[in-house]
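Several structures are given next for inspection.
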Structure P
């Protein structure tokens, strides 16, 4: 007999059981479900709703269930539908009918919402931690290549010389925004829904603030209908994850391009590449390609979540059962990508000579020739035209701007003097961009210092919240 089977006269059809059961995926919430139950039963005892002796028996029983699951004494079954009913059934086996009192003053609706909040806040901290590790790997490579010059691109055409460190720090900044979105989403994740009941609250004199305090929630939902129907925090996480996956995909796209023989800017460590089953010479950047490819599934989970929610009337609907699989997969995908990218970046070899060759055997210093002309009082539009003609001349002569003699330069403007060669040197071109956010070495050093301090500060943020919210605060430690 189902725990809810009192008003039914027939057994549930087996196909319906299989189709409606969520235990094949929501078993992953088992620890959170027990933690939520421990907090709930403590509150019921504190409020005098359940006798303290019974509270102690239920708490001991929940610990026994926890250890039993760890020791594989129990198995999750489709007949018990979801993680909540499975845990309650296990508790009943440990302490008998008294287990039924645990559900006093709550519903599966607010219970599952609590489990999601507990699970997502724990997992987003893991994502945040891995984000900082990837930033650190990029930062270390940037520190090692403060003087490595490479082409910056627009339209995938060489545009202007930049420092490799400057290029890498662009991704550190992207990841900073990703991290800050996690922090902002934390405000919506760390709200307690328990106590909302099925949708309207409960007739029992519960203390929701007490439960929030036990579980280190910053606030409680102020509207019971909103509490059980809200999945904004989950959609927001999926959006944040989609943006972060996009940033990782862009980085991986560049790693794929840079490691090609056509570029040869970098070589990825053998440990993060694979070979070909037929071509012995191949070294394929499969990890970077897979991260790039997996971005699509993260996007898909965001669209799936938004589509589930778009037409739902208040409050809980069975559609919302499908909110979990996308979350689980997104967390696995994103955390996996972050975890493997950090050591891959840390171990990558940079071919400095090839990078410098790409900016010296090119016209990446053309803008600086135009700027040189502006400084000797030629209007920029006129300077632009002069340099364009000079570049065309060089192409016909198979030369670059720095190869031109002073006599050749004066064909385009008699005002050009021999100091033009210094202005066209790659190091001069890079360091001339000495403005806030520019690629000049001292500006990059400033960026490095600011970002390093930011990372250290936010390591403390992650550590503080992990310490407060780790499940071992409420459960027996893993053996």
Structure Q
């Protein structure tokens, strides 16, 4: 009974479930000694009792491995030479044991990523090549991609592929494929966190307060999305000119006959050429047509529309755009497509159509405030064309500022950016002196033109 009570107290103390397979008094003693040291970050004192517990009772308690990471990191940072190398290899082994004995808490994908990250950090000390470290990341990606969720790990995985390409150890197509593979994984993670975040945003927008836990989760999801945005940008910078038109066109021309019926290859080729602005080439036209003939989807209809716009066939292209949007059924993909369509219309000066799709994007993904910013920019750009006189035209900037501020309310990532846009627009709106001269404070101004709506003079 005494042992059972002690076990229960210890489980509460360290915050982990205790295995009942080896309820040994000596092991419990070592656990009781090392755990308080580890929790208070006194890793030097924790090391010896932790080592004894791990060697004698490796399955005894998850805390052995949860704290073992920190204990060995401390030993690694405070040692050199062969001693340091020994601690590094021991930590690699700890990750393996963690997965072996507590796989539900430390799945295979996470194990491989943690090992790869450690190998990458100490690659000089361990004398490892890019190939060896890449292969460890690749184990995580191919054997348990679901649990490969580390943003930094995904970036390093791709970065090593680029380094091997530069060293002429990988072909260009392999590098592009890996970029697409990792980008797809990032989108999966972004979509998952966005869906969770949207539920909380919708609850707040509905007037309900978030619980303390929900507030913490909202910050967590938001931060996760911020990091993945940064990782995606870093990947694009890393790829850089290695994927310019001069590289892509001859590569895809060479491979076209072999892959012309491969929908995945066609999709990736068309997308990359579109994103790299290689759309003037005859190959782009050929790829788009083949993609649409092989696997017609929302994507293919959008790319066909880009060809028609380039040919000046706007009315026909608009029909394909609408068809593209209606064909997409996945909510996250539909939101991204709406943003892409809106951006296309905005760049063409078709602000009314652009706003329509930006608002579609907002309804599909309410936690992404960027469409509010884009709509505000269009309002501001139209100020000189909306209003009967100078005062009314400048009043449009109030309307634009109000729109920009919405972005910061729903999307913490854009709080600072939204505030800057709003402040800039308010500075261009009528001054207090203008309002006093006009004598219309508190009155409503109907904006008209394509914008519609109204704004109250402050």
Work out the source of -24500 here, i.e. which of P, Q gives that when helix-only ellipticity at 222 nm (-39500 (n - 2.57) for each DSSP H run of 4 or more, over all residues; to 500) is computed.
Q
Which of P, Q yields 5.8 for distance in nm of label points 7 Å out along Cα→Cβ at positions 89 and 209, as computed?
Q
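With distance in nm of label points 7 Å out along Cα→Cβ at positions 353 and 385 derived from the coordinates and found to be 1.4, which of P, Q does the value describe? Spell out each step's value before the answer.
Working: P: 4.4; Q: 1.4.
Of the options listed, only Q reproduces it.
For FRET efficiency 1/(1 + (r/R0)^6) of positions 265 and 305 (r between Cβ atoms, R0 = 25 Å, to 0.05), which structure out of P, Q has the highest calculated value?
Numbers: P: 0.05; Q: 0.70.
Ranking P, Q on FRET efficiency 1/(1 + (r/R0)^6) of positions 265 and 305 (r between Cβ atoms, R0 = 25 Å, to 0.05), first place is Q.
Given a value of 2.6 for distance in nm of label points 7 Å out along Cα→Cβ at positions 81 and 201, calculated from one of P, Q, which structure does it belong to?
Numbers: P: 2.6; Q: 5.6.
That value comes from structure P.
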With Rg and Dmax of the Cα atoms in Å derived from the coordinates and found to be 30.3, 101, which of P, Q does the value describe?
P
Figure out for me which of the structures P, Q the number 18 belongs to, where relative contact order in percent (Cα under 8 Å, 6 or more apart) was derived from the coordinates.
P
Where does the value 42 come from, among P, Q, when percent of Cα pairs over 34 Å apart, for residues 49-296 alone is the thing being computed?
P
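Once distance in nm of label points 7 Å out along Cα→Cβ at positions 25 and 345 is calculated for all of P, Q, which comes out largest?
Greatest value across P, Q: structure Q.
Taken together, the values in this text are just the output of simple stated rules run on the coordinates, not laboratory data. Since we're looking at a predicted model, the values are computed, not measured. Cβ atoms are built from the backbone, for glycine too; each structure is taken alone.
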